[in-house]
Each structure stands twice: as structure tokens, then as C-alpha cells.
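A.B. asks: Structures are listed in the sections that come next.
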Structure P
């Protein structure tokens, strides 16, 4: 049940809200599977959801922001790959992944709720340097835990992009970096024939979630829905952090 719900939320968040609320999907999937297996199962599902959402929002993105952030993401993915390799060789991969995913969920949920309820976060200048920096941070966090959605959401929200362009830019960015993460996950053993079979079993739920997300995008008030999802992400993140400790 948890795994199926995680996949539905992935499709829903990518197509309807740009991926930020999808942070809850990783801890949900980790309830059903061991966390190192969960991140491997999730990556092909994320790519399928990204591809569908990119098609749904085709042409609706900021080319300049995509260019800058993808350049940075390439550096971040390289850093994330090194970190994952060190953790695997040290034998501490599972507790550290639980801790990183849980702490990341709690931190970014807190930041998002603070911002949504009127709190101020430091402004990010709309420059090439800030785009590359945000992309690098997203690339590293996404490689380790698939939890970088809120980082890119906060970065782009500061630049007052139209909602349609914001969502399109988010889904295209994550489609590109999730595809770029595949060689790392194969090389480190997170993805294998067994995880690919599990991913294939859950992938049919992606278009269902995407259809629900696209419907909600036009009809459902965003704030109350997102607050409920963040509450769930905070609870799931706290549970994973407790497991790590």
C-alpha cells in the first residue's frame, strides 16, 4: 500500500504541482522497502513520471533557468556519486540514507511551511552563478535521496515565474537529472534486474497519478492541499530519522 501510494504521489506531484510535494514519496516507499532498494526502485518511476509531465507541459519552461541549473546539476551529481560510493564501501549506507532522507524531509518541509505562512527566506539573485549553485545542490541531494524538489521550487519561486512556466521548468529539470543519475545507480548496484521488475510493476500507477495531478492543477486550491502533504512528509521524515538514530 505504501509503495503504491508513493507512486501515485510521484505522478500527481510532477504533473500538478511541479514535484515539490513529491518529497513524501521517498519515505513512503522506504516504509515498504529497505531504503537502499527503495531509491533504486524509485528512479525509473521518477523518470517515467518526469517524461509524462514534460510532455504535458511541453514548451512551458524557462530555457535560461534550465541551462544554468543543469550545468550545476552535473557537478552535483558527480559529488553525490562519490558520497554514495564512500557510504556503500563503509557499510553505513542504510542508516545514513535513512537519516539523510528523514532530515531532508523535515528541513525542507519546515522551510516551505515557513515561506507559505508569510515567513521570509533569503532572496536568491537571478544570476547565472545562483542558477549553477542551486543546480549543483539539487544534483547532489537528488543523487543521494531523490529529495531535491523543494530546493528547486524555492529557487524558482523567488524569480516570480508564471505558474505554468514554473511547473514546466521543474519537471524538465528533474527529467534531465534523473536520467543522468541512472549510470550511478547501475554502477553502485541500486538498480538491477530485480529492482527494475519492481519498478515496472508500479509504473502503470504513474499516469493515474499524473491524470489526477493535472486535474487538480486546474481545480484544487494549492495551499491547503500542499500543507496536508507536507504534514505527511514531516511525519514520514521523522519516522525515518528515528530509525537512523
Structure Q
């Protein structure tokens, strides 16, 4: 059995923060399930808006929901109609006043969850999984990522036996606590079974205040081409 730990939860309290920020002496279970329902409702309503994550904070009788998306125009809608309808739906579900904030993601190419969803969508459209993985890794590295690793498992290409394919570039130090690792996981439901897609992105080290990371970004050079052998036989 593997001992795999989510790299985000591994760094909670250090360089990562919780997605739910509140404290409760009583009614903890009720509020926890309410958070799960709110997140599920947001993702279902904004399934085509490239939502990376949803954070929830509670203070008194108010709930603050922050939606991080790469397409804020779709979330807001024409004249703010979409976001107002979403806020009313969440308030009816929670029974409290909700402050809904929309945060734009400047570089969606370096968001692990969005990359995993993009690969999953392409696999669902029967695009070659190798091509989808390779293009996602190349786009992330061009956008400034220090390292990318993509892992896809299941009945790839509709094969009879399940297998695993990995595409990576750069370095991804999972055991370094100061390393800023973003992680995304998506399950693709295809006609021939469920396929899991995991993405790790290394964005650099988070150092204490006053310290600057002066190490250069590693450049991966391609191996030189080997001389081709002649196909003629010996005389």
C-alpha cells in the first residue's frame, strides 16, 4: 500500500492556508456539511467558468465565499445577473447572508486543478491522452512553473487493462516543506470506465520575510542528436 499524502494538506499551517476558515464549539458537523454543499453548488452552477478553488470564511451570521476563477466574465454575467442569482441560491441554501467575492486567476496555465480539468475534458472528447498531457506540461513550463508532473491512470485509450502514464518536466520536490506545490485531482467518467488525473506544479520556494531566492531557474536542455548509422551492409 502506498503512503501518499496530499501535498497541500502536508503544508497546512506553514505556507498553505485552509480553504475553510472558521471555528465552532458546537454544530461543527452541520457547518462542515454546509461548506461542502456550498462548494458543490458553486461548482455545479459554474461548471464552465474554470473555477479553481472556493474558500469559505464565517464571522457571526455572515458567510464570505471567495470564488477563484480564470473566467470572471462568465461568473459575473451580463450586468451581474449571474452572480446575483448565485448569491440568492447560496443564501437560500445556507439560511444566512452571504458575501460572494469573485477573484480572477491571472495565469490559469499554472493552476493544477484547471490543468487537470483541461486534460480530463480532452480525454472525454477522445483526444489522445499523451498529446493532452504533453501540451499541458509545455504550457505550464512556458508560463513560469519550476516543475510539472502529470499522472493519468485507468483504461487509457479504452484498453482492456488499466495502466498508468506519467509526463513530467523540471523538478517537483514533494518532501520540501517550503516548496510551493499546487495539486489538482479530477476523475474522468468515460464510456469505458473512470480515469484519474493528477497534476503537481512546483512554483518555487516560499522563504521567510527578508530572504530572497537567488537561485536561477533550472533550464532543461535537450539531449544532442545521435549520428545516424548507415543502413548499407558491410562490403
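A.B. asks: Could you tell me which structure in P, Q was used to calculate Rg and Dmax of the Cα atoms in Å as 21.7, 90?
C.D. replies: Numbers: P: 16.4, 49; Q: 21.7, 90.
The correct label is Q.
A.B. asks: From which structure (P, Q) was relative contact order in percent (Cα under 8 Å, 6 or more apart) calculated, if the value obtained is 42? List each step's numbers first, then the result.
C.D. replies: Working: P: 42; Q: 16.
The value was obtained from structure P.
A.B. asks: For the read-out Rg and Dmax of the Cα atoms in Å, for residues 51-90 alone, a value of 11.2, 32 was computed from one structure; give its label from P, Q.
C.D. replies: Source structure for this number: Q.
A.B. asks: Assign the value 20.6, calculated as mean count of other Cβ atoms within 10 Å over residues 67-74, to the correct structure from P, Q.
C.D. replies: Among P, Q, the structure yielding 20.6 for mean count of other Cβ atoms within 10 Å over residues 67-74 is P.
A.B. asks: Consider the structures P, Q: one of them gives 2.8 for distance in nm of label points 7 Å out along Cα→Cβ at positions 155 and 203 as calculated from the coordinates. Say which.
C.D. replies: Answer by label: P.
A.B. asks: One of P, Q was used to calculate helix-only ellipticity at 222 nm (-39500 (n - 2.57) for each DSSP H run of 4 or more, over all residues; to 500), giving -27500; which?
C.D. replies: P
A.B. asks: For the read-out mean count of other Cβ atoms within 10 Å over residues 3-10, a value of 23.6 was computed from one structure; give its label from P, Q.
C.D. replies: Derived from P, not from the others.
A.B. asks: Where does the value 15.6, 44 come from, among P, Q, when Rg and Dmax of the Cα atoms in Å, for residues 27-98 alone is the thing being computed? Numbers along the way, then the final one.
C.D. replies: On the way: P: 15.6, 44; Q: 12.1, 38.
The correct label is P.
Readers should treat all values here as calculations from the given coordinates under stated rules, not as data from a laboratory. Treat the numbers as computed from the prediction; the structure is a model and nothing was measured. Cβ atoms are built from the backbone, for glycine too; each structure is taken alone.
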